[in-house]
Structures are given as structure tokens and as C-alpha cells.
Structure P
Amino acid sequence: MANTPSAKKATRKIAARTEVNKSRRSRVRTFLRKVEEAIASGDATAAKQAFSAAEPELMRAVTKGIVHKNTASRKVSRLASRVKAIATSA
């Protein structure tokens, strides 16, 4: 357990930051799940809309330090190619 006042404050700050980060990570995952569901259903317009909503959310997570930049770029790239494949097949 923390003994000094500064260590106690650091513990409180870490706990508060963890809660915020959990919420942001959950929000990103929800947006990604919506894209996955739209792709699975085969609905090209819904997939495009969900993707266009998820992309800025992922990049916002990068600026907040929740996800690494390359990880977000990789996810966006893979989702974009899958959405494009649905659009061309439909």
C-alpha cells in the first residue's frame, strides 16, 4: 500500500485514468463490432456507414493513447478492404 501522500495521489490518478481508458477501449470495440456485424450480414451500405463511424473513433483512440498508431492503421486497412469486397460483390 502507498505510504506517502504523493504515492496515494498517484494511486488515485491511476485508478481514475484506468476507468476512462476502459470506457474508451470499450467504445472502440463497440464500433468495431458494429462494422463486423454489418460485414457478416452482407449489407454493403450499413458496412460503409459503420466503417466511416469506426475509423475516426479508432484514430481518436490513438491520440488518447489507448491503441498504438500502427495497430489502428492495420485494423482500418483490413476493415476497409473487407468493406470494399462486400461493396464490389453486392
Structure Q
Amino acid sequence: MPVLSRTLAAILGGYAFTYAFTAFLARLLPLTPQDALVVATLPAFIIYPLAILWAFACRSATRAWLGLALAAPLALVGFWPQLVRALA
């Protein structure tokens, strides 16, 4: 069961973290939206493998999930305009 949990943390949690990080970075870069998206997408090719390695390097599966929970604040900043429009 711990291996399955780590695998899910690596694949799904790593993808969610990378997606949130890319949105966060694209929102904060002082470029045109198109350029910011391209520049923010490039580090994703490094972030995703690092998130996978993080999930398997942690001492416990719980710690891996807690580390990947950092995607929530990144997603909140990255997707704030869409969230405001959806709630309005």
C-alpha cells in the first residue's frame, strides 16, 4: 500500500504540483501573457521529474503527500482570475 500511495503521489501529485507551479509562474512573470506562458512552461520539464523523485525520496508516503500539497497555494495564485470569474 505505501508503494501505491507513493506512486499516486508521484504521478498525480507531481502533475498537479507542476501544473500549479506553471500557472503561478505565468501569472507572476512581467511579460505578455503569451510569452509568460511559454517561459513558465519550460521549467515544467524539470519540476515534474523532481516532484516524482521527491515522492520516492521521502521517509513516508504521508510526507510525500504533504510536500506536494504545496500545489494548493500555487494554484490559488495562478488561477485567481478564473476563480473570481467563476464565482461572480
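Taken together, the values in this text are just the output of simple stated rules run on the coordinates, not laboratory data. Given the structure is predicted, the values throughout are model-derived calculations rather than measurements. Cβ atoms are built from the backbone, for glycine too; each structure is taken alone.
Annotations for the structure displayed:
- Computed 1.4 for distance in nm of label points 7 Å out along Cα→Cβ at positions 26 and 74 - originating structure among P, Q: Q
- For 3, 16, 22, 20, 16, 11, 8, 4, 1, 0 (P(r) over Cα pairs in 5 Å bins from 0, in percent, calculated) the corresponding structure among P, Q: Q
- Computed 43 for relative contact order in percent (Cα under 8 Å, 6 or more apart) - originating structure among P, Q: Q
- Given 0.45 for FRET efficiency 1/(1 + (r/R0)^6) of positions 34 and 58 (r between Cβ atoms, R0 = 35 Å, to 0.05), calculated: source structure among P, Q: Q
- Computed -31000 for helix-only ellipticity at 222 nm (-39500 (n - 2.57) for each DSSP H run of 4 or more, over all residues; to 500) - originating structure among P, Q: P
- With respect to distance in nm of label points 7 Å out along Cα→Cβ at positions 18 and 42, the largest value across structures P, Q is given by P.
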